[in-house]
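Below are structures written as structure tokens.
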Structure I
Amino acid sequence: MPWKIKCTSCNTEGLLNVSFDISRQKSIYHYCRVCKKNTFNEILGYIE
């Protein structure tokens, strides 16, 4: 099941599929398709 994340640069929301719990982190460094670079993404929650 995916995690919902939001880019802190452009506010684009997306989904991230990882097999481990990232709920204790505030943000994750991930590639943004809109910004076309790695940015910090805020973790909004887990989608069941």
Structure II
Amino acid sequence: MHRMLAAVLTALAAAALAVGAGCGIVAALEVPPEQPNVPLVTFDRTGE
């Protein structure tokens, strides 16, 4: 009985850790970058 309880608790802990890691990865990917998205090269279009 003790082994069954240990196995169930281990499985629950692993599932909770996997869900937490997944939520952390999603939260990290949704953070906007700190660097502004500006082009390094621009072309003058006044001749059009």
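Here are a few things to note about the model shown:
- For -21000 (helix-only ellipticity at 222 nm (-39500 (n - 2.57) for each DSSP H run of 4 or more, over all residues; to 500), calculated) the corresponding structure among I, II: II
- In this comparison of I, II, the computed figure 0.00 for FRET efficiency 1/(1 + (r/R0)^6) of positions 7 and 39 (r between Cβ atoms, R0 = 30 Å, to 0.05) is attributed to II.
- Taking volume of the Cα convex hull per residue in Å³ as the criterion, the highest value among I, II goes to II.
FYI, it's all coordinate maths here, none of it is from the lab. Predicted model only: the values in this text are computed from it and were never measured. Cβ atoms are built from the backbone, for glycine too; each structure is taken alone.
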